[in-house]
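Take a look at these structures.
Each value in this text was obtained by applying a stated rule to the coordinates, not by laboratory testing. Computed from a predicted structure; not experimentally measured. Cβ atoms are built from the backbone, for glycine too; each structure is taken alone.
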Structure 1
Amino acid sequence: MKTTPLRIAQIAPLIERVPPRKYGGTERVVYHLTEGLVERGHRVTLFASGDSMTSATLVAPVREGLRLGRKEHSPLLRTMMMLEDVYGRMAGQFDIIHSHLEYVTFPYAVHAPSPTVLTMHGRLDIGDHAAIMRRYRHLPYVSISDDQRRPVPDINWVGTVYHGYPPSAFDFNEHPDDYFLYLGRFSREKRPDQAIMLAIACGVRLKVAAKIDPVDRDYFEERVRPLLGHPLIEYLGEVDERQKRELLKNARALLNTIDWPEPFGLVMIEALASGTPVIVRACGSSPEIITEGETGFLCRNRMDFIRAVRHIGTISRHRCRREFIERFSADAMVRSYESLYEDIVRRGRFQSALFSERPREPLRRVLGRGVAERR
């Protein structure tokens, strides 16, 4: 069905370019969403670093992504300056604003003339995340899995939209090589050390492709590096998109030994897109993404992981690819967001019309009544 073109602002983090050269999940999602919206005829403005690639109109507060680029910028201050442009200098130019910056957007969005949709990309069960969201509970929030909502169910969730990729982004391979894969980031909550020990215990080859953030350096040195010298383990470092594509399509399975409530986990649908089954701990979003015994195995303990490695040949790689196309394509993601945008814009216009038709009390009467009530 033909939709009315909308003027849409997409606000991306400035840490990585859109799409990222190497590691970076949120920026990759923003890229595919933005391209899909442009393709469907919407007028999209992307706020992102200047080295970003896009078919939309690009507004760039910095020349290049801050993680791999120049270090003189403060990410927080540059982000605030970008939000001042979106909600100040360019206010009124958009029918809807979609922010992927989460909490820093809240004070700007709450007073804006155009509605803001907020996709929450991170976990919500730590720190003051739930408390700050409840202070802005009436803003329209989008979750990336149903499980992500559990710590803060009592706010204005307007939908769950799973991430998606174009099918052409990954190559299906029916006949993989003889290795398993750990892909992502070296961090305590993702437990790459368990993936390595599992491979050694099962006597299978494991390729390890991951980046090390400064905050995770001590964990890497203490728990991971001592395991990398084993002859079954091949450490590749952080890889780019071409390398990732090759690694995924040729792996027998992805070992995703996470030990935290991951809100989504892009690497799982990247594996499915390649026809590669996923062996993952049953926590966070994984039971929503992986179908037990059909696209991988959901594990609760060490023996579950060992059995999954031994029985990985029972999973159909064609079934994995089909699941990706049916549930996690970029087209499905774009259409879901498009439907949300239209609903929120239509509701906003309807409410504005109602408000404008109501007789307004004189300001003095309203103030006077408020003073009387406080007495």
Structure 2
Amino acid sequence: MLKLKEPKKLKLGFYPYTYVRTVVMKSLLFKRDDYHKMLKMGFSEIAKFLQESHYKKEINILAAEHSGADLLESALNKNLAESFKKLMRISSYEIGLLIREYAKRKDIDDIKTILRGKFTNADEKSILNSITAAGTLSYDFLASLLKKETIEEILKGNSLIDFSLLKNGLKEFSEKKSLVGIENAMDKFYYSHMMEFSKILPREGALFRSFLLKEVEILNLLTLFRLKKANAAKDDFNEFMIPSGDRLKDEKIMDFAKVEGMEELSKALEKTDYRNKIAKGIEEFKKDSTLIPLENELYKHLLRQSILFMHQHLLSIDVILGYMFAKDIEVRNLRTIIKGKQLGLSEEFIERQLIFE
């Protein structure tokens, strides 16, 4: 774990200008009705709908270079990056620091995209179109990583995570030709880093820490279900678990890892806040043998938490956290709709993949 070079305690003042501007940005996000409208549209109608929305500027700028799905994909990524950069511009140094630390999750996502693209020998243009550059690493830097010849060179040059933390994952990649170990090491770094960072936040950062704990809990639950589905050994979870820094929560998750099979795990979780979401997801799993509905149900729960933060704490850092999470979800939803329409998937199927209130 790399140590933060920041003061022991971060002082957060009262910044109504930043918070109000963030609320205005949040008001532009698509609502349930907007998604339902798009689900009934054809691809060209969706493109026009987006061009008349808050994605207009990016679509118009990129239209000279791209077309079709590539244009929309690039515009979504550019809009996400510009939204996060705007937050940094209108924020004080202290708030900007928090935004940058949170945005490092997009750096991790982009590096994973490059690794997967390199591993599968994907077309360079398609990989670049999938990069958001919405974190702290620039598009040019990320493009330079893509130019590297090997997975090892990409990891050594990533500039975000010390290579020593990725060596075991790289060894697993060499032996099993799987990126799972590397990606898991990256996730562990990010959340360990964020938990460490949250310790320097004052009282106003309590909900931020609470949100991170819930997110880590949900990620660990999803990992548990995936391992149970794959009939993995109980001890395998030790390797994949993301430590939250909360001893009691971590011990509880470890107890869940000891139960046998999907059904038993579902029953063990009946006394938690997730019981209804998990029950619904398991019913879908029994029909289609996919965990995507379960994943979506848990992420919907997390989205509702972030929206609750925004509603209850309009003039606090929680409105910024809530907006960033919701914006990221919006871009994910739009990508799903665009890809689904391209593939000719049914309206009902696409809707089940979406995450909204």
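The figures follow:
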read-out	value
helix-only ellipticity at 222 nm (-39500 (n - 2.57) for each DSSP H run of 4 or more, over all residues; to 500) from the coordinates reads -22500; which among 1, 2	2
Answer label among 1, 2 for the case where Rg and Dmax of the Cα atoms in Å, for residues 134-197 alone, calculated from the coordinates, equals 18.1, 52	1
Read-out Cα Rg over 2.2 N^0.38 Å, computed value 0.99, structure in 1, 2	2
Relative contact order in percent (Cα under 8 Å, 6 or more apart) from the coordinates reads 14; which among 1, 2	1
Comparison of 1, 2 - label where distance in nm of label points 7 Å out along Cα→Cβ at positions 94 and 286 is highest	2
